[in-house]
1. For mean count of other Cβ atoms within 10 Å over residues 141-148, which of I, II scores largest?
2. So log10 I(q)/I(0) by the Debye sum over Cα atoms at q = 0.09, 0.10, 0.11, 0.17 Å⁻¹, computed for just one structure, reads -0.38, -0.46, -0.55, -1.05; which one of I, II is that?
3. Given a computed value of 34 for relative contact order in percent (Cα under 8 Å, 6 or more apart), which structure among I, II does it belong to?
4. Comparing mean count of other Cβ atoms within 10 Å over residues 85-92 across structures I, II, which is largest?
5. Suppose mean projected area of the Cα convex hull in nm², for residues 77-116 alone works out to 3.2; of I, II, which structure was it derived from?
6. Upon calculation of distance in nm of label points 7 Å out along Cα→Cβ at positions 61 and 149 from the atomic coordinates, which of the structures I, II produces 3.1?
7. Where does the value -20500 come from, among I, II, when helix-only ellipticity at 222 nm (-39500 (n - 2.57) for each DSSP H run of 4 or more, over all residues; to 500) is the thing being computed?
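A short reminder: the numbers here are calculations on the coordinates, not readings from a lab. Since the model is a prediction, treat every value here as computed from it, not as a measurement. Cβ atoms are built from the backbone, for glycine too; each structure is taken alone.
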Structure I
Amino acid sequence: MVAAHFQTRDLEDALAAGNRDAVHAALHDLLLYKAVDPLSPTDLDVVAGVLGLGGRAATMALQVMYASVVRQGTLPAEKEEAAVRIRAALGHSGDDRTAVRHALHLLAVLGDARAVVGQLKYDAPRFAGGRVRKEDYFSPAVASALTRHDAELAALEASLRGRAAEDVRAIREYAQDPGAYEERVRQVQDDEVEVL
């Protein structure tokens, strides 16, 4: 492992010692101080290395990466390696929707549209259950990734029925023009309020 910035030194030490509690504590500290000391691309490579541990350490690592990549705009130095690790973490996220949402947004920013489309195909039949929500796919980065695969999403929509098909249609509409979609939703809400 390349020598990382001082901010991840505790994390590197915890990983080397195999101490999961210390890994979690080091990640927590990175989250606490992210506004004061933003992580560098090399730091994010170290954090991405935690994703293979699974469990709460991987969930916390996704949160740290989300804060740095999506919110602050810092990308890992080793983008492809990070994307591989995030895809693996996504596959192990199960029903942890926060972890899934963080992974989706990270993969979209890193340019892995195939993984985003694959997760949507997995999630779409479960939209009717209430736990999986179409809003997980409403972000500029995810929309950009999905726009490139609209024909595939149209086929997915056609294969579904009921709420699942409606939600995929809404995701497609959002991806094609987020501003127009949000305006339509606002107008529907305003019309509903007027009726009351």
Structure II
Amino acid sequence: MRKTENQEAIEKEQYKQESSEEEQRNREIQMKKGVIEYSSNTLSLESKREENLYKKAESIITCISILLVAIMSLIFELLDRLKNIDYLITIFGIILVALLLCSLLFAIMAHEAYKIEYTRTGKELIDFINSHLENYDSEIGFLDQRINDTDAMITSLEKANDKRKGNLRISRILLYIFLAMVVIFGITIIVIAV
């Protein structure tokens, strides 16, 4: 029995449709794998940004520690030598130490480990998949889950890094104000002492 031309046309159309659906599914899988790679690169960059912010905070903390010791020893030396303007030295000293301590506080806050999202453990992932099995009937469900997990980590790390960056900015501003006050303090002491 020969197939009629209509049956052959229908079978060809079904084959084309199945091939088209398979190609579309493959394109979707490739696209999602590309998104995962992009997200992984973004997460890596955000992690490097976090490390950079930690290093900056450590540098500021070290700088402030050295300045704090230097300014305290300078203030005590000036109090010993210039007894006639000790009230002025004390006032400027308190202001300078307060600025440095505030700057130190913000630098330490920038160095704090904020709570961020992490990937699930293997057991957590298996439990989640078992409770949502209908979503994981193909590779696409796993790819979607990986994209969602990576995006959650990126978002939480980015928020934490933005907080660190804000604290470092405040710390640097206070440090710049401190340096300006040191210049003003120095000029004032020179003018009054001479």
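1. Ranking I, II on mean count of other Cβ atoms within 10 Å over residues 141-148, first place is I.
2. I
3. Here the read-out was taken from II.
4. I
5. Derived from II, not from the others.
6. Working: I: 2.3; II: 3.1.
It traces back to II.
7. Checking each candidate, the match is I.
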